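Below: a set of structures, written as structure tokens.
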Structure I
Amino acid sequence: MAAKSARLKDMILIVGFLLPSLVLLAAFIIYPVLRTTHLSFHSWNGVFGAPITFIGLRNYVNVLNDPDFWNAMVNVGYFLLGGFFILMPLSFGLGLLVTSKLRGRGFMKTAFFMPVMLSVTAVSLMWVYILNPSFGALNEGLRAVGLDVLTQSWLTTPTLNVWSVVLVNTWMFAGYNMLIFAAGLVSIPGELYEAAEIDGCTGIKKIRHISIPLSREFFKVFSVLCVTGCLRVFDMVWAMTRGGPNGHRKHQPLCFTIKLLHLECLALAVQLV
């Protein structure tokens with residue numbers, strides 16, 4: 001009897017600790033997703049009190065037939081390519097750098113992480129000036145060293161403007177992902193590196209056979225954050241390109257359909273735009 005009473009008390013204690021989180025989870029994640037899914041099968045102008053009319057799958061059909069949606073998905077692919085082939089190795093390399101025995105590691109951590117502390121709008125506007133084709137620092141630097149042929153209109157040239165935003169996104173968030181990989185690297189026991197050195201495994205071999213395999217879980221964390229982040233990106237694209245060169249639909253990097261992914265339901269966004 002005493003054992004059952006103790007288990008009941010433990011259960012009540014566990015539920016008491018979990019209840020606030022469960023309430024927040026239900027209120028701010030589960031309910032909005034269910035409500036959005038329900039609204040996706042209806043026509044609604046987004047105004048409270050306005051009539052809601054059931055229209056079945058029409059919203060999904062409209063989205064899948066809209067060229068802006070597929071253009072946006074192509075550009076999401078650019079962001080994913082940049083995330084996995086540029087941001088990931090760069091962040092891992094920075095993680096190796098700040099967890100090494102080099103002097104000035106504290107300064108490097110601060111310097112690399114500082115862009116994350118800035119607002120997306122501030123970073124975007126700063127790079128808009130840097131990439132300005134007439135007086136931007138990048139083109140002026142290329143002209144100063146005699147590489148005028150490489151100067152470009154970075155934010156108004158189709159496709160090039162997407163990659164420009166991808167690289168700015170990489171510059172901003174490399175420090176954040178650096179901390180993720182650094183946390184994984186410092187959790188690797190030092191004895192493994194010592195044993196590897198005794199066996200003649202040094203330099204790149206230690207990274208290949210110890211650092212990378214034992215950071216597998218942190219690569220998974222990065223992958224999840226990268227995919228969800230690329231699907232939700234909008235503010236940087238809008239601040240830097242206003243949706244694309246001259247508003248041409250064929251080359252809009254990410255416009256209203258990215259908002260749709262950010263709301264986690266394509267159909268509702270179509271109704272609200």
Structure II
Amino acid sequence: MAKTKPESETEVKTPEAAPESKPAAKESSESTSGKKRGRQPGYPPKRGKKLREQLANTYAKLGKEGVVPLKKAIGLLKQVKRAKFDETVEIHMSLGVDTTQSEQMIRGSVALPHGVGKKVRVLVFCQGENVNKAKEAGADFVGDAELIKKVQSENWLDFDVALATQDMMGQVSRLGKVLGPRGLMPTPKAGTVITGNQDIAAAVKEFKAGKVEYRADKGGNVHAGVGKLSFDDEKIVENTIAFVEQVRASKPSGVKGNYVKSITLSATMTPGIPVQV
């Protein structure tokens with residue numbers, strides 16, 4: 001008769017413990033390069049209580065003021081300033097135009113009396129004797145075929161304004177895919193194409209001093225910077241009036257009804273303030 005091992009000596013096989021599974025949410029959060037939720041692109045950090053209260057008070061204060069004259073709007077912008085840097089004063093105009101019609105497309109440029117408060121890097125595509133004229137006028141970059149090749153091959157865009165003489169536009173047109181999406185493509189409507197009867201030195205000096213380009217977006221709105229908050233109130237007023245008058249002068253003949261619907265003034269980090277039209 002076969003002997004059986006006592007129960008204490010029998011080997012009892014237990015199933016191996018299954019590895020602990022991590023929550024799906026944790027895995028997804030760890031798979032994003034170790035970044036915490038809320039710090040990912042599209043997830044700004046939460047505003048602190050002090051900042052929320054400050055913004056709420058600012059919006060409440062401006063809401064009570066309503067539509068104000070231009071000079072008062074500038075004073076309010078300086079009162080609600082909270083950024084440590086010198087903010088840009090921006091103007092936003094809502095126009096009664098139909099941008100789907102080419103003849104109602106608003107585009108142009110205006111030389112502000114007191115500039116925009118920053119250094120403007122000007123590039124000029126020209127050749128011949130115009131090269132020396134542009135350099136003497138203060139252009140930062142001047143050239144012809146070699147400069148075009150540099151922009152096209154290297155996607156070099158270290159400039160703020162691009163000008164071109166009319167005899168260079170045949171070659172500059174190749175840069176449409178590079179300069180067009182960034183609003184840097186020279187065009188006669190914006191005053192950035194210099195014709196034969198224009199003075200290239202005067203054009204360069206105007207843009208270096210603060211000539212601003214503007215163009216209506218799909219909604220018929222025009223946006224531009226008209227100075228810095230550190231400017232005197234009168235300088236901001238004169239720059240703003242010069243810009244508004246230039247946009248008004250650009251009114252297409254086919255526009256019916258109100259051309260300028262509203263004007264809003266703001267700074268880089270402030271809410272918008274409606275201005276009397």
Structure III
Amino acid sequence: MNKAAKEKTINLLFILPAVALFSIFSLYPIIRTVQLSFYKWDGIATTMQFVGLLQYKDIIFHNPAFWKSMANAAYVTTLALTFQNGLALLLALLVSREIRGENIYRTIFFLPPVLSGIVVGLIWKWIYDGNYGILNHFLTGVGLSHFTNFAWLAEIKTSLTAVAVVHMWKGFGYGFIILLAGLQTIPKELYEAAKVDGADSWQQFKHITVPSMIPVFTVVAILTILGSMQIFDLIYSMTQGGPAGHTHVPITRIYQFMGNGEFGYSTAMSVIFGCLLLAVSFIQIEVSRRMNK
């Protein structure tokens with residue numbers, strides 16, 4: 001074996017464990033999920049009934065509840081893309097100015113994302129409680145007594161927004177850390193040159209910060225969409241899809257059908273949902289690529 005072939009073999013041996021782990025824990029489950037989506041199966045029986053695309057047809061054309069859950073997830077995602085990432089960017093801009101105690105702020109802002117989603121959901125469920133929740137007591141204290149005993153998670157008009165607020169509070173720390181890292185990679189010489197040319201803070205932000213941060217914005221947006229569309233633990237611990245199914249999202253619907261013994265149907269739903277997420281991600285990447293030209 002010559003030297004080049006030997007080096008190639010060694011390189012392949014180094015990546016073999018990673019490829020094996022990816023194949024076993026990622027690639028095979030994906031292939032198996034797609035395979036099961038063509039069968040009607042309860043998850044227990046030893047035999048499965050092949051139904052082809054019938055389950056896909058039923059989900060796409062005869063399952064409005066699934067598409068309602070998609071709309072709910074899209075609503076949460078829209079709020080996260082705007083308010084959550086807007087707050088993350090604002091805080092990142094403030095901390096990037098080398099203020100005193102910036103490391104403390106970084107720790108505080110990144111604390112919510114590392115907390116357990118189930119624990120956070122249960123705590124906020126208590127905060128939102130219409131009878132003894134802290135939120136209603138606070139509103140009463142500031143003069144908004146007409147909201148007293150308001151059941152935030154039991155009302156159709158407010159339940160989904162209430163969950164979205166908790167999701168944004170818990171998730172803005174990820175965007176904050178990534179955006180802060182991106183801001184710190186921008187050369188300070190650019191801002192100093194802009195100041196010499198008479199550019200104010202807004203002009204510096206518009207012509208230096210935003211163009212330099214487009215790749216970072218893309219990463220944060222994709223992570224926000226994927227995280228928000230796949231929200232599960234908060235909804236499961238706070239509302240379990242209620243009231244009357246108005247806070248169901250695709251993951252909870254998939255979990256519901258799986259719990260009802262419709263494994264084949266739930267896997268078909270997961271394949272459709274996964275394809276939609278991939279499509280959105282590719283669109284974002286393409287838009288970002290064109291903006292960087």
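Derivation of every value follows stated rules applied to the coordinates shown; laboratory data play no part. Remember, it's a predicted structure, so these values are computed and weren't measured experimentally. Cβ atoms are built from the backbone, for glycine too; each structure is taken alone.
Quick one: helix-only ellipticity at 222 nm (-39500 (n - 2.57) for each DSSP H run of 4 or more, over all residues; to 500) came out at -9000 when computed from one of I, II, III, so which one is it? Please list the in-between numbers first.
Details: I: -20000; II: -9000; III: -22000.
Comparing all candidates, it corresponds to II.
One of I, II, III was used to calculate FRET efficiency 1/(1 + (r/R0)^6) of positions 212 and 236 (r between Cβ atoms, R0 = 25 Å, to 0.05), giving 1.00; which? Walk me through the numbers before you get to the answer.
Working: I: 0.25; II: 1.00; III: 0.05.
The correct label is II.
1.25 is what came out when Cα Rg over 2.2 N^0.38 Å was calculated for one structure; which of I, II, III is it?
Going label by label, the one that fits is III.
For structures I, II, III, which has the highest computed value of distance in nm of label points 7 Å out along Cα→Cβ at positions 132 and 204?
Details: I: 4.3; II: 1.2; III: 5.2.
Going through I, II, III one by one, distance in nm of label points 7 Å out along Cα→Cβ at positions 132 and 204 peaks for structure III.
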